[in-house]
1. So if we calculate relative contact order in percent (Cα under 8 Å, 6 or more apart) for every structure here (P, Q), which label has the highest result?
2. Quick check on the output: 21.8, 67 is Rg and Dmax of the Cα atoms in Å, derived from one of P, Q. Which one produced it?
3. For the read-out FRET efficiency 1/(1 + (r/R0)^6) of positions 293 and 397 (r between Cβ atoms, R0 = 35 Å, to 0.05), a value of 0.35 was computed from one structure; give its label from P, Q.
4. For the read-out distance in nm of label points 7 Å out along Cα→Cβ at positions 341 and 381, a value of 5.3 was computed from one structure; give its label from P, Q.
5. Out of P, Q, which structure matches -14500 when helix-only ellipticity at 222 nm (-39500 (n - 2.57) for each DSSP H run of 4 or more, over all residues; to 500) is calculated?
Structure P
Amino acid sequence: MAGETPAEETTAERRVKVLRKSNVKPGKPLGRKECQLVTFDLPYLAFFYNQKLLVYGGAGAGEFEEAVEKLKDGLAVVLEEFYQLAGKLGKDEDGVFRVEYDDDMDGVEVAVAAADAVAVADLINEEGTAVFKELIPYTQILNLEGLHRPLLSVQLTKLKDGVAIGLAFNHAVLDGMSTWHFMSSWAEICRGANSISVPPFLDRTKSRNTKVKLNLSKPSDAPEHAKSAVNGDPTDAKPGPQLREKVFKFSDSAIDKIKANVNANASDGSKPFSTFQSLSTHVWHAVTRARQLKPEDYTVFTVFADCRKRVDPPMPESYFGNLIQAIFTVTAAGLLLANPPEFAAALIQKAIDSHDAKAIDARNKEWESNPKIFEFKDAGMNCVAVGSSPRFKVYEVDFGFGKPESVRSGSNNRFDGMLYLYQGKNGGRSIDVEITLEAGAMDKLEKDKEFLMIMDS
């Protein structure tokens, strides 16, 4: 664990004051390690770091410092297995991107901060992500910068009545499944385990071993979209639309109603629509209404599907890296809204079911023949794009001082139509839907009785 250094960021007007920074390395020497990035990883190099915020209640000054040391000690242990997060991006002699780790590297960056005027309730009730920018590191930092920056940065902030853990993960190195595998493993160590119960499967080349050379070496090599903020950076000649974010909480009973409604007219022998397909249909309809599209306007539903069990041979759930692909469903807005919900659900179900090993292989070969770094607009026109998954047990991440009061995403990688789905805090079948929309459409969505009537008050 490297020595701590005072932080420079102490601007008076900020509500969050960064007190000090240090670096955490794996707790034992591991030597030199290298792991090639594969086709599933590379398209995300020009996305921003993936940001998460976990908010915990009840920690006084003494308890906070004790929690910081426990978290850093646990991080050193868990990095012995997840050492790739303590490394950097690099390239081999052929120019192929890889993760490189060496004992001499800095490791994970950890900042300790204070926000004594910010309460846990303030963050739970926060609809947007503006305040999160002071609690989560690496806002609008490209994954490509992992050539020079840590692949994981953590900020531990003392709140008025709790602790906020802000994290920025390099998305070219891992997806949501791997993110929460790491988080649950870190928490497991902090709760007193001597070792993690499920070590990561680290050999990405088992999923795809095609070497792809990309001519990227600095942020200016990235697509134009990545050089300015999604919301419209002042330096951008074409600022994006004004976006709003909001979390809609669906209870067990709300989810049951949505699912029953979508499956009400299912034909005999047909495959039932899943919770995900039913909720996706509900949101897709509501967002399309809120956008007031013309009947002939196309709308696209996009889901980043986990491919661990779809590839041949299948990969274990503990596979560490990106093993996701975007699956697209498109129809005309008029057709979508004129039909009963099972129409859209069937489109989504068919797209997901047909994305088998053959389809995944074909997509990979197509990309390898003409590599393209993803841009936000690639999610599709008038899109609804789903990231994260309610299957991730985000509210089970207990470091020894209780379960989180709130789990949110940061401001990175947001665009009009982006959704993050999270397990609801109450568990069971409840789901939180975190939506980013153009401000005018969000205003309409908030007043949509068909969308709101089955939700918690």
Structure Q
Amino acid sequence: MQVSVENTSALERRMTIGVPAERIETEVNKRLQQTARRAKVPGFRPGKVPMSVIRQRYEDAARQEALGDLIQATFYEAVVEQKLNPAGAPAVEPKVFEKGKDLEYVATFEVFPEFAVAGFESIAVERLSAEVADADLDNMLEVLRKQNVRYEVAERAAQNEDQLNIDFVGKIDGEAFAGGSAKGTQLVLGSGRMIPGFEEGLVGAKAGEERVLNLTFPENYQNLDLASKAAEFTVTVNSVSEPKLPELTEEFFAQFGIKEAGVDGFRAEVRKNMERELRQAIKTKVKNQVMDGLLAANPIEVPKALLENEVNRLRVQAVQQFGGNIKPEQLPAELFEEQAKRRVVLGLIVAEVVKQNELKPDEDRVRELIQEMASAYQEPEQVVAWYYKNDQQLNEVRSVVLEEQVVDTVLQKATVTDKSVSYEEAVKPAQAPTAD
């Protein structure tokens, strides 16, 4: 087998491969012999068909099959011989594809970039520390109560945070417009669900009252046909209901799967969940800073094949998340290119850190992480057992732990500054990272 390689760009390779005709004929003959053993030809018993008849009937198909398999096999042999690491399937262009002659074809493909990860010392990380104070716990209990609010009809004028049942008709230049009318809509004043001025215009209204609101749609309104236009809304208030927060009772606690624990037990469980959230938030912020630092210190070229694959994965995820009748390929690739590039580059960098430092998942940390996740469930032992019975899920946890070990490896050489902050600041989402 003859092999020559041309570097057509930093990552693209053009490899010409020649396969001797003898090897091709050997493969063709193997397939014809296999066919002869099972072929059913009128006038002949199975297995007794003359090879001349078999060749006449089946040689073309056998040759096409043999050539396809040989291209696949010889391409693999060639990249191993040349010590190349393809980043995707090759584009194959036949040059000589004739019977009795050596097979010659050109395979064009990209390779993974070769690089050594460096620059750990240039990475600066701010590591937050915080505690769950009693005031934080009290605030969280109030949030949980508001999430389970119920409404009771009130015989008074509407206030902010009241829930109104309304009918409304919207008109522009005296004509009703699509989506501008509804009946029996529940609206909480102050929720910001409607355009500016709508909810404010209903403060002070009573059940049975009709109000006319003259408003203007915002310039950046999602429906461009309505943006910046003046509209008149005629609103009828059917009822006014005031919010009633649930008391901290056993019935309330049971909604969260906590029974017969009392207020102290419920507070202890909520605090435990908040502390778990706090640890995860701090860990995530440190990881994001480390990854941003690795990206900045290690600019590498991305194979187009990997980028395309990641864009397609993100397209599928978007369709699964938002639903609708759209197909993944209908979503513009440019919507996902920046995120896809970041993920691909980080994947390559993290893999190289693992390789350079000979890292393997720490099984003790794997178990600790599984136990941490399981602690959020009522039967944590069953959750732990489930993970260890499911190889796919277990390997996903191992990947998370391995990534944490990469972060720890970088932190050993990075400049780390510790900072004490409040619980709220610690758990507040950081700004989304951007690709360089």
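Each value in this text was obtained by applying a stated rule to the coordinates, not by laboratory testing. Model, not experiment: these values are computed from the prediction. Cβ atoms are built from the backbone, for glycine too; each structure is taken alone.
1. Values: P: 21; Q: 18.
Structure P comes out on top.
2. Details: P: 21.8, 67; Q: 33.3, 100.
Only one of P, Q returns 21.8, 67 for Rg and Dmax of the Cα atoms in Å, namely P.
3. Values: P: 0.35; Q: 0.90.
The read-out comes from structure P.
4. Values: P: 2.8; Q: 5.3.
It must be structure Q, since only it matches.
5. Numbers: P: -7500; Q: -14500.
Structure Q accounts for this read-out.
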